[in-house]
Structure 1
Amino acid sequence: LVFSFCLIGNYGIPDLKIGDFFMSKGHESSSIKTQGIIVSDIYDGCHHHDGGISLEDWMKSQGVPGISGIDTRYLVQMIRESGNLSGRIISESAKPQDKNKFEFLKNFRDGEYVDPSKYNLMPSVSTKEKVIMSKGSKKVVVIDCGAKWNIMRMLIERNCGVELLPWDSDFSKVKCDGWIISNGPGDPKNTGDLVERIKKDVLGSDKPILGICLGHQLLSLASGAKTKRLNHGHRSHNQPIFSFPEKNAYMSSQNHRYAVEKNSIQPGWMLWFENANDDSVEGLKHEAKPFMSVQFHPEASSGPNDTSWIMDKFVGLL
C-alpha cells in the first residue's frame, strides 16, 4: 500500500477494543490486511482522541513491514503510467554479506514476485466460524469475503439481525430474510466454488441480495456475466458515478482491480451504475427480482456517504 501524501500517521491508530456486536470503534477489521506499507515520511507518535499507538508500533505488533524515505509521489506516477506493479520490501539483513545492495536487488528473479490475485485469498480474510452479531426484526446473512465492519454496523442501525458466515459455508442450509455478499480482495474467478454456491443457493433462494465490491463481481459471475482485470484499478474516495435510469450523480469510495464486462450483462439484468471516468460497470440490478450489486462502497468508512441510501433500499426489500 503506497501513500502519496507526504506525512502519514500523525494522529496514530485508535486502540482496538472489541466491544458491542464483536466490533471495535474506529476500525474496519481486527487486523491489518495489506502485506506492506510505503510512505514518504512517517510520524513517530500518537495523538488520537481515543488513545492508541503509533502507526509504526501498530505495524510491528502485527508483523507488517514498511519503508519510509521514499519519493512516493514519483512512485505513484510510475504505477499510474504502468498499471499495477509487483514489488517487495527487502530488509538490509536479508542481503548476503558478500553482495552490495544494488547487485543483490538486480539479481532478483521475476518468479520471486508474488501476484496475490493468482490465489484464492478468501481463507486469509474470512471469519473462520459463524458469528451471530445481533438480533433484529429481519435476519441478514453476510457472506464474509473480507467484510468491512461498517456493513454490519449499518445493518444493525437499521434493526436487522446480522449473521456473519465464512465464505466456504453450506448456504443451502441457511434460513434468512436477505443476503449480503461482502467486499474482499483478489480475482473473483479465483474463489474456489464460491460462485457456483452463490448461483445455486443464494440466487436460488429468491431472497433480497446485495453484492458489494467483490460481492458485486461474484454475484455477476453467478448470473452469467464475465469479469475483467483493469490496467488501472479504481482506488480513491472520489470516484464519480451515474445511476440509471435516473442519471443521478454520486461520489463514491472504491478500491478494486477487477470489473464486470458491460457486454456480458445477462438478459433480465440491467446497468444500475456507471463510472463517469471510464464508463465501466459500477452496479447491476435485476429487472424483476430483489437482486442488486454495486462495485463501490455504500458503507464508506472511510469515504463519502452519498450512496448510503442503498442500504436503506436493501433493508426495505426484506
Structure 2
Amino acid sequence: MTWTKELDEAATLATKSGHWHVVLFYLLCGLAAIPTSFLVFSQVFTNATPEHWCAPPPQLQHLGLSDELLRTLTVPGEHGVYESCRAYDIDADELREALQRYVEERTVTIKEGNEFQSVKIYQLIAVSKRLQTHLIANISSAVLSVRRNTTSPCSYGWKFSSQQYQDTLVTDFSLVCDMDWLPRMCNTLFWVGSIFGNVFFGWMSDRYGRRPTILLMVFLEVPLAIASSFAKSYWVYVGLRVAGGLFFPALYQLPFILALELMPPGQRNHTGIVVGMLFAGGMCLLSLLAYAVQDWYHLSLVTTFPFILLYG
C-alpha cells in the first residue's frame, strides 16, 4: 500500500461524519485566495498612472487660475487632447515682466519635510469680483504674448488629474515621462520574486510541513506589506514588493494543498474550481475597495490586514 492510498483511506475515514473538513477547506482557501488576489492585483491601482501634464511656471501657480486654463495657456494640444510630457517655452523673466501690472509678490512660509522655508509667490492684485474676469483675461493675454511656439520637457514638475485617483505611487514619486518605465519594472520584479519563492517554499513545505511554512510566510509577509505602505522612496517600495512577491505563489497554493489533503477523494474534483472562484471573488472585492479607497497608502494597508487572519 502506498502513502497516497493510506492518506486517501485516512481522509475518507475521518470525514465520514460531520462537515468539519468542508468548513476547514473554505476557511483555509478563502483566507488564502482572497488576500493573495489583493497582494497581486493591488498594484494595478497603487501603480496607476492618472492623466498628467506639465505644471505651469511658478509665477502662475498661485494666481487662483483653473487648471484647465493654465493647461490651455502653457501646454500644447488641440481638441481637448494635451501633451503629457512637453510644455511651451516661456522665459521666466519675460513672464514676470508681462505679469507685473496684474500680480503682486508675497513671501510665505511653507513646510517641506521637517523644515520651514520662506518662498516668494505671485498672487492676483486685489480687485472687485466685477473686474476679476477682466483681470484674468489680461493675464491670459500676457502669457500668450511671451509664449514661444517651441516646446521642451516639463521643467516645473507635473499636474495630475484626480478624477479617478486621489494619490498613487506615480503621483507621489512623479513616475511619468522619462520615468514611466519604473511602475512596469516593479510589476515584473514582483513576478521574478514569485518564481524563486515558489521553488524555495515548495521545498520547505515538503521538508518541514505545510502549516509551519504557511505561518512563517504570513509572519514575514504582513510586516513587509505594511512597511511598503510607508516607503519614503520608490526603490524602497520596489524592494519590499519584490520581497513580498517571494511569498505569493506559496501563500496561494499551500493552504489549498493542506485543505485538499484533508478532503476525501470523491470531493476533490471540484475544489480547484472553488479556489479559482474565491480568487476571482477577491479580485472583484478589490475593485470595490479601490473605488472606495482612492489613495495608494490606505489601499495598501486595507489589502494587507486580511493576511493576519491566517495566523488563526
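Looking at mean count of other Cβ atoms within 10 Å over residues 142-149 over structures 1, 2, structure 1 comes out largest.
Supply the structure label, taken from 1, 2, corresponding to mean count of other Cβ atoms within 10 Å over residues 246-253 with the calculated value 15.6. Source structure: 1.
With distance in nm of label points 7 Å out along Cα→Cβ at positions 182 and 294 derived from the coordinates and found to be 1.8, which of 1, 2 does the value describe? It traces back to 1. Have a look at 1, 2 and say which one yields 17.9 for mean count of other Cβ atoms within 10 Å over residues 214-221, as calculated. Here the read-out was taken from 2. Assuming 5, 20, 23, 17, 13, 10, 7, 4, 2, 0 is P(r) over Cα pairs in 10 Å bins from 0, in percent as calculated from a single structure, say which of 1, 2 it is. Label of the originating structure: 2. Set 1, 2, criterion relative contact order in percent (Cα under 8 Å, 6 or more apart): the highest-scoring structure is 2.
When distance in nm of label points 7 Å out along Cα→Cβ at positions 70 and 134 is calculated for each of 1, 2, the greatest value falls to 1. The greatest value of FRET efficiency 1/(1 + (r/R0)^6) of positions 198 and 270 (r between Cβ atoms, R0 = 30 Å, to 0.05) among structures 1, 2 is that of 1. If helix-only ellipticity at 222 nm (-39500 (n - 2.57) for each DSSP H run of 4 or more, over all residues; to 500) comes out at -19000 when worked out from the coordinates, which of 1, 2 was used? The correct label is 2.
Among the shown structures 1, 2, from which was the value 20.9 of mean count of other Cβ atoms within 10 Å over residues 54-61 calculated? Going label by label, the one that fits is 2.
Throughout, read-outs are computed from the coordinates displayed, never taken from laboratory work. Keep in mind it's a predicted model, so treat the numbers as computed, not measured. Cβ atoms are built from the backbone, for glycine too; each structure is taken alone.
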